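Undergrad: Multiple structures are listed underneath, in structure tokens.
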Structure P
Amino acid sequence: MNILGAIVAGIVGTIVMTMVMVMAPKMGLPKMDIVGMLGSMFSAESNRKMGMGMHFMMGVVFAIVYAILWNAGIGTASLLGGIIFGAVHWLVSGVMMGGVPMMHAGVKAGTVNAPGIYMTNNGGMMAFMGGLIGHVIFGLVVALVYGLFV
């Protein structure tokens with residue numbers, strides 16, 4: 001496994017996913033403010049710098065997990081492998097969104113809406129699809145960038 005490649009792939013994948021989230025409302029998708037949600041996780045008021053740091057940290061951690069799995073022979077760092085890993089990542093993280101209210105200071109204080117499973121409380125089916133698109137793009141970019149290092 002190439003740890004530097006995984007870190008670079010995670011950073012690039014997170015940059016691309018963040019660009020998609022910023023453009024989402026211009027494409028008819030709901031606003032996907034994961035940075036704001038992460039930034040208000042520990043306090044009722046959002047700290048966007050902390051949220052962005054957490055967003056990038058999570059991107060790098062997930063890219064390392066992808067690389068570990070690819071190195072173990074589970075899938076490949078390829079176009080199809082990235083799409084599949086991104087979709088599975090979305091399936092797991094979407095369910096986890098349903099548990100956010102239990103541990104989120106902003107939701108408990110009422111300053112942030114509880115996202116609901118697959119973020120459906122923040123945009124319904126369009127948020128559901130937007131999350132899938134974002135995670136598939138992340139997985140695809142991570143696979144293609146990581147593939148340059150191995």
Structure Q
Amino acid sequence: MEIILKKDIPNLGYTNDLIKVKDGFARNYLIPKGIAILATEPNKKIRAEVLKQKSYKEEKIRKEAETLAKAIENITVKIGAKAGTSGKIFGSVNTIQIANAIKDQFKFDIDRKKIIVDGESIKELGTYTAKINLHKEIMADIKFEVFAE
């Protein structure tokens with residue numbers, strides 16, 4: 001069944017994408033939750049018009065995301081955490097702390113939901129890498145160092 005997504009769904013697609021999914025998934029989950037609509041001819045025409053109007057804005061946003069990605073890839077964010085003598089952190093470092101550190105140190109306002117930390121949680125001191133999903137086509141790697149306070 002062809003559907004048009006109304007929201008971004010990880011591992012499925014982005015807003016206004018025309019995708020094929022199994023009939024039951026569309027009828028029982030996506031459409032009742034308001035996540036998608038059927039891809040009928042009128043809905044496809046509406047989608048085409050919306051995409052045409054968004055293309056200019058999208059290009060501007062994409063260029064800003066590329067510029068931000070280039071700026072981010074060359075920085076290392078320092079995050080302080082309370083740690084024991086063995087180098088283990090009391091608690092863990094999460095995406096909220098990473099986003100706040102980026103904002104405080106470099107004045108880049110990045111949504112914490114767009115930050116993806118490799119592996120599980122960070123519970124030791126050291127240098128790590130996270131991915132930031134700036135745009136649906138642009139991912140940036142950022143290095144961050146966890147040090148003892």
Structure R
Amino acid sequence: MEELSKSMLIVRTLKQIMSSLKKNIECQYKGFSLTGPQGMLMGTLAHCGEMKVSDLSEKLYLSNSTVSGIIDRLEKQGLVERIRSEEDRRVVYVKITPEFKIISEQHFKKIQREIEMKMSKASPEELDKIQDGLNTLKNLLE
């Protein structure tokens with residue numbers, strides 16, 4: 001079997017990391033019957049507040065159409081609502097419904113603490129190396 005190049009090993013490792021993160025996120029959101037992407041969208045809204053669909057797409061690194069589909073499903077569940085801008089009717093904002101806001105704030109803080117707890121196993125130097133490496137990779141790929 002042919003040995004993988006270093007660049008392909010990096011890609012494989014990133015895929016494994018993303019898969020692990022996705023599984024952890026989906027596990028955290030099971031109580032809400034949310035998928036990983038739905039949970040990430042809800043977490044973003046909980047953290048940032050009301051946002052335009054295009055801004056959500058940018059933050060989540062997903063297309064506008066994908067984010068719109070996620071919002072459609074969350075809206076049917078009564079978790080988010082769309083609001084048209086009064087100044088420009090083409091602009092649509094999304095926000096968490098008031099009913100879900102209280103529950104989500106507690107839940108998302110718990111998820112954040114769990115992620116921070118896992119990352120606290122690394123030394124400050126290791127975290128710096130990870131951040132530097134990821135920034136280098138991001139810059140190379142841009």
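Undergrad: Who wins on Rg/Rh (Cα atoms, Kirkwood Rh) among P, Q, R, i.e. which is largest?
TA: Q
Undergrad: Could you figure out which one of P, Q, R the value 36 for relative contact order in percent (Cα under 8 Å, 6 or more apart) was computed from?
TA: Source structure: P.
Readers should treat all values here as calculations from the given coordinates under stated rules, not as data from a laboratory. Keep in mind that this is a model prediction, so the values were computed, not measured.
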